[in-house]
Structure I
Amino acid sequence: MNLRDLTQQFASEGRIEAIILRPARGESAVVVNEARAEPGRGLLGDRRANAARSGRQSSKRELTLFQAEHLPIVANWCGLGELQPTRLRRNLVVSGLNLIGMRSPFPDAILEWAVGDEVIIQVTGPCDPCSKMAAELGLGSYNALRGHGGVTARISAGGLIRVGDRVRLNAIQNVEPKGLG
């Protein structure tokens, strides 16, 4: 089996553990049981979707995801007893999948992921920590989150996302590499 084949195989599905909306800059993030995802906008009720105009070209950062299994690790590295996911301001907390593995290392193969019954996303890259997150979590938190800040995604097909929804590989799109042919 070659490396390309290995990067397209997953031992299990993921699960949505939490959905978090950030209503406006500077306001506290809120946990909800469900949210509507719209291509080009993100999650309705989130500040990113509120700022985006309908019909806008899609962005690589319409949605942010955080690895549920990293919450206790990051909390420990930050010297915190526990870490509530709202403090990280990421939209979806996902368990059961390595989020970094949800993006193909090959530019000609795009992994599409089904979230629940309707939503399709493509992981677009890492979601690095920022100074606001460091201010929220305290001394050393920026370095604690490096490589563990989650990922960004583009929404290909919109719909409803609910806590408990499955996250699974939906399709592999083969695209022609840029600069060839």
Structure II
Amino acid sequence: MKYKNIILRALEPEDLELLYKWENDDNYWLISNTSSPFSKYTLKRYIENSHKSIYETGQLRFMIELIEDKIAIGTIDIFEFDSFHKRAGIGILIANEAYRRKGYGFMSLTCLIKYCFETLQLHQLYCNILSNNKESLDLFKKMGFTESGIKKDWVLTSSGYIDELMLQLISEEQE
């Protein structure tokens, strides 16, 4: 799936080292709700099984790659896929700070939203974002997501609790 300067592509065995680096970077653990590192073995198995259908696994991950440079800059995920209620959660990581605020997140979400609504025929998407993550909140709101709930004192950090916001995007075609 392509949009402007990016492509969303399936995971490849060559992505193992990059995923290992990103998944084990504890700077991302707070936003990804992770509390312990992943082994290379676990990630290798995840990549090996990534060919399975979203209907079978309930999740799907794409690598975000710059078309011109052929460099993977992040991941974008569909999770908690519910084919009956036609909804799923989505999350995005632009891993390298140098690639943030350049429109790649917008391009990636545009591509993924189109895939979810047109190919998977979903009715709605949602995301959960920490209240202090202004960049992500701004991005998802720019994409048309609206705030639908607040989980008060949801995530414990070293400096106290942070609220988590739930945002939703409902397909216009299926309203």
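Every read-out reported here was derived from the displayed coordinates using simple, explicitly stated rules and does not represent laboratory data. All of these numbers come straight from a predicted model, not from anything done at the bench. Cβ atoms are built from the backbone, for glycine too; each structure is taken alone.
Figures for the structure shown
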| item | result |
| --- | --- |
| For helix-only ellipticity at 222 nm (-39500 (n - 2.57) for each DSSP H run of 4 or more, over all residues; to 500) computed as -6500, the structure of I, II it came from | II |
| For mean count of other Cβ atoms within 10 Å over residues 84-91 computed as 20.6, the structure of I, II it came from | I |
| With distance in nm of label points 7 Å out along Cα→Cβ at positions 68 and 132 derived as 3.6, matching label from I, II | II |
| With distance in nm of label points 7 Å out along Cα→Cβ at positions 28 and 44 derived as 2.0, matching label from I, II | II |
| Structure with the greatest value (metric distance in nm of label points 7 Å out along Cα→Cβ at positions 20 and 156, set I, II) | II |
| Structure with the greatest value (metric FRET efficiency 1/(1 + (r/R0)^6) of positions 108 and 164 (r between Cβ atoms, R0 = 25 Å, to 0.05), set I, II) | II |
| Among I, II, which structure scores highest (criterion: relative contact order in percent (Cα under 8 Å, 6 or more apart)) | I |
| Which of I, II leads on distance in nm of label points 7 Å out along Cα→Cβ at positions 92 and 140, largest value | I |
| Read-out mean count of other Cβ atoms within 10 Å over residues 60-67, computed value 22.6, structure in I, II | I |
